[in-house]
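Read the figures in this text as sums done on the coordinates, not as results from a lab. Values in this document were obtained by computation on a predicted structure and should not be read as measured data. Cβ atoms are built from the backbone, for glycine too; each structure is taken alone.
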Structure I
Amino acid sequence: MHAMNKIIVEKPTTYCEAVLRMEKTSVHRVYHDNHYGYTIEDDNELFGRLILEINQAGLSWTTILNKQDNFRKAYHQFNIKKVASYKEADRQRLLEDAGIIRNRLKVDAAIHNANIVLQLQKEHGSFKKWLDAHHPKTKTEWMKLFKQTFKFTGGEIVNEFLMSTGYLPGAHVESCAIYKKAIKSKPAWKNK
């Protein structure tokens, strides 16, 4: 009996490791390399990321990434003022749009949250300034704040939103080639 050489294929343990096995044009690779963990200055883009994270609940992130351009178009480029002014006809349009996630609770949350963001902009100057004013917080403290402020923002949604926008650490492992690039965007978690 001879010894057999076993080839052990280890499963990736981090998002960073997983995307390394994907084509450079993969939606995950593009998101990981160019967006995940980077600071977002624009309120509409922050709001857009929140919409995407809310819509991911119960679904795969691949589904959301594949539909992100559809979401951008359906929600008027994530224009907060336009989304806040949506009426019943807009709700119906969104619920009939096969290019996005047709879930009434998620659509209603987007409209409600747009109105909340408008209020935060009036009170703090911008959505980003509101986030900055509350930084730093622990994940638990952020979750409590988001639950009090927004609709459809459970723990995982809040965690991913804040990690993906640089308010919580963990988007990239230090050994990731993108880690230093993301750090150059000056994520808030680095300035505790």
Structure II
Amino acid sequence: MGGLVLAVVIAYLLGSVPVGLLIGKVWGKDLRKYGSGNIGTTNALRVLGTKAAVLTLVGDAAKGMVGGYLGLLLGGTNFGMVLGTLAAIFGQTYPLFLGFKGGKGVATSFGAVMFLSPAMGGIMLAIWLVVVFLTRYVSLSSMTAAACAPLLVYLLKLPPEFYLFAFVAGGHIIYRHRDNIQRLLAGKEYKFGERV
């Protein structure tokens, strides 16, 4: 039990490291003051360009993967692995080091799901790409992929503990996009590739 608690704490602290903000500072811009104000990959792409966005994506995704690894290493079970990923995701969205004001959790969730099940992660990526191609809305693509997570756990016959990840992480992504939902409904949401 102690190992699992330690894994969750470390994964949360790791998730709290604001990768996008740090990369933005290297580029000379505080992402919180530009575009959507988010410190994630999409806003990094809009504000800083492709290279910074890729670095942000890789850094944030790695947090989800490492969180899962810590949960498995110190917890020793699928449940521990799932808790590790969720801790990293909540660290990204509610970071200790930024007054609990973080990103949407999409990239960290993607890294987490790729660690849990590459097949599930690949299908979710395909869903995301199709929706982006059809609509050019990254937010809508992320929410659509997240909403499919529980169904994919069922279809791929993944361990039952993965339903906890699917519902919590998927629901959390949709919740974190509430402002985007309002902008989508108002026709004011940013589209993929737009620079600010």
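From I, II, which structure was helix-only ellipticity at 222 nm (-39500 (n - 2.57) for each DSSP H run of 4 or more, over all residues; to 500) = -17000 calculated on?
Working through the options, I get structure I.
Computing distance in nm of label points 7 Å out along Cα→Cβ at positions 117 and 133 for each of I, II, which one ends up highest?
Largest one: structure II.
Which structure, out of I, II, was relative contact order in percent (Cα under 8 Å, 6 or more apart) calculated from, if the result is 27?
The read-out comes from structure I.
Starting from the value 18.5, 77: which structure in I, II was Rg and Dmax of the Cα atoms in Å calculated from?
I
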